[in-house]
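Pasting the structures in now, so scroll down.
Each value in this text was obtained by applying a stated rule to the coordinates, not by laboratory testing. Keep in mind the model is a prediction, meaning the values are calculated, not measured. Cβ atoms are built from the backbone, for glycine too; each structure is taken alone.
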Structure I
Amino acid sequence: MGQGSIDSVVAGFIPLLDSALLVVAATRGFAEDQNIDLRLIRETSWANIRDRIAVGHFDVAHMLGPMPIAASLKITTLAVPMKAAMFLGLGGNAITVSSALWADMQAEGADEAGEPGATGLALARLVRKRADAGRPPLRFGVVHPFSGHAYELRYWLAGVGIHPDRDVEISILPPPLMPDALTMHQIDGYCVGEPWNTLSVIGGRGRIVTFKEAIWRASPEKVLGVTDSWAERNPDVLHRLIRALMQAADWCADPANLEDLAGLLAGPEFLDCTPAACLPALRGRLSLGREGPEVEADVFRVSGHEAHCPDPRHGLWFYSQMVRWGQTGFVPAHLPLVRAIYSPDIYAAALGIAPPALRSADPGSRFFDGVPFDEAHVQDYVNGFAIRS
């Protein structure tokens, strides 16, 4: 890009693998090439990310996919209208349990390779036996109530007959605290983004039992969150930032850069971990246990428009889960608002591409239980689960 004024953009992020596009754009010159001084601020919790972007400390943020919806519908605190300007990648989460719980699940026939159906049924048998014996319920950690992690864990548990609000306990913890909480027996398992699953595996503290790609194939995780007011005041800056992040995505997707990427993300100012903890997900080869097995999957994908272009169908599915689990009632007027939050228009304008060209094929039944999501009948979809439960 030619010479011109430099625009400062302050971005909040949480130490997770899927902050990669922001980290690379800021440190490898892609933001600078777009005349942007991209300043990253590391935060400790998703609540802090939400609050600081709401009060103007951050211009944009590495944000949980459902969070802009919860904020725009005013069903969370410090709510302001937001947009999901782009996805920061697909996948990235996994469910890890303590070594002791995994041994019990193995005895109940859990699938060694992480297939969510068989593994979940083994957990369900164990949950029933614990209840019959008068033992306390298992405790699981998620990162925020309005998160893909919470909805994926709940969807998986409910899909195998475990009621997330009656049969187990679910607590909120920041991602970096999950492995230590497992070690200290504060929780029995958790759903979190990488590398905080792999770190428990490497340390012999836990075992990955299934992962996001197996539960909800080709699903988004984090978004570039931005308030409506900032986006309306700074459309050109936002477009240039998206272009910088897409250049960073191409760099991250190049296998020749994976070692450098792992080393960069592992730095103390970013994830503060070992490069070895970052590499499995970056390579798409996740070790479920300390001794294996290793599974191949798009654990964290940053390539192609599907990985980055907002899709209203994904926003509507997140909304369906908010309704399903009682975080909000179903309101028909919410549906166009959710579609607008997950509209591809900002992304398409930044790249100079017509939005229809970016829409992927209908995902259909991408969930492990084979139940299709019908974006045209969201209330019927939610009610169907109530009938089956």
Structure II
Amino acid sequence: MGTTITSLRRWPAGLMAAALLLGLAGCQDSSDQGATTNRPPTAVDVVTLESVSVDITESYPGRVAAYRSAEIRPQVGGIILARKFEEGSHVDAGDLLYQIDPALYKAELASAESELALADANAQSARLLAERYRELVKSSAVSRQDADNAEAAWKQAQAQIQAAKASVQSAKINLDYTRITAPISGIISRSSVTEGALVSAAQSGALATIRQLSPVYVDIRQPASSVMKMKRSGDDLTADVQLQLEDGSQLDETGTLKFSESSVDEGTGTVNVRAQFQNDKELLLPGMFVRASVVVEHQDAAILAPQQGITRLPNGAAQALVVNADNQVESRPVEVGRAIADKWLVLSGLAAGDKLIIGGLQKIKAGATVTPREQAAVTAGMQ
């Protein structure tokens, strides 16, 4: 002991300090190695991917169109005596909308009826004369020519009766046309005329317009490629349609595709597709712009991966980290398609049963051993 202390005292001061530092460093390294060896695997959040049924939708612009629309026009001329509806209200088919002054048409009807009465009287006289000559010609009291003339006069009188009846019918129709009624049920627009206005059957402007809003149509401009995709998948163009309104809200009603044009617009490469909505609340108005989401494809076994589990490399490629059967991290190159809600539609690289890491990614790398914590799985049947 004394010899050792004596020997150390003989070392230069610099060498003694270096020896002490090396000893301390050796003790520290041993401590760190022991701590690293005893540290538990990093915990990460994972979801187990499943095959799910998915409807692939695409969004297109659309315009609302009335199910039926009728422009109200006069069929006879005259002065408007009264407007019988409230602008913007609902009217039923047959409701009186306008009353045109009927005085002239009542007079025409009376004149036609008098002409009919005169024709009836003339026909009665001609019939009696024809019957009398028919008997007299047998005894040669009148000539055959006179008898034939009497028969012809009777037939002319019968024809005049038919003409007079037609005039009466026409006069009645014109009189009825002085009452302008609603041809369909729906919401009526503002009136373009007021009481006292002179209208005619040949005028170009409509008095008002009635539009039926329940049900209602939505005309969608769909790319021809999407229509072909639907037809190839066996869809008969009767898929459900969801609408987003101009204020960004979603319409709480589902429509159905009813009709597709048989030609493609050469300028835009689109096909006009028409959907029908019941529109009970009449939120959809003709001319309104909407966004229509249409189901264009259905996949029975799709893989949906949470977006937080897919990362992008500097070159733009996508990759995912998964936990294998040995609880080790594997890096997978993946190809993803469209986003569906908060998930990516996986085209390749991942399969059902893979444990995709969605939490703790910044603390791990490929090859590391981890402790997976299972999170909620992908919900089947997502759209």
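Annotations for the structure displayed:
- Ranking I, II by FRET efficiency 1/(1 + (r/R0)^6) of positions 212 and 348 (r between Cβ atoms, R0 = 25 Å, to 0.05), the structure that comes out highest: I
- Among I, II, which structure scores highest (criterion: distance in nm of label points 7 Å out along Cα→Cβ at positions 188 and 284): I
- Structure responsible for 2.3, with distance in nm of label points 7 Å out along Cα→Cβ at positions 124 and 372 calculated and labels I, II on offer: I
- Of the structures I, II, the one that 0.00 was derived from, the read-out being FRET efficiency 1/(1 + (r/R0)^6) of positions 140 and 308 (r between Cβ atoms, R0 = 35 Å, to 0.05): II
- When FRET efficiency 1/(1 + (r/R0)^6) of positions 52 and 268 (r between Cβ atoms, R0 = 35 Å, to 0.05) is calculated for each of the structures I, II, the largest result comes from I.
- Answer label among I, II for the case where relative contact order in percent (Cα under 8 Å, 6 or more apart), calculated from the coordinates, equals 23: I
- Of structures I, II, the largest value of percent of Cα pairs over 26 Å apart belongs to II.
- When volume of the Cα convex hull per residue in Å³, for residues 300-339 alone is computed across structures I, II, the figure 70 traces back to I.
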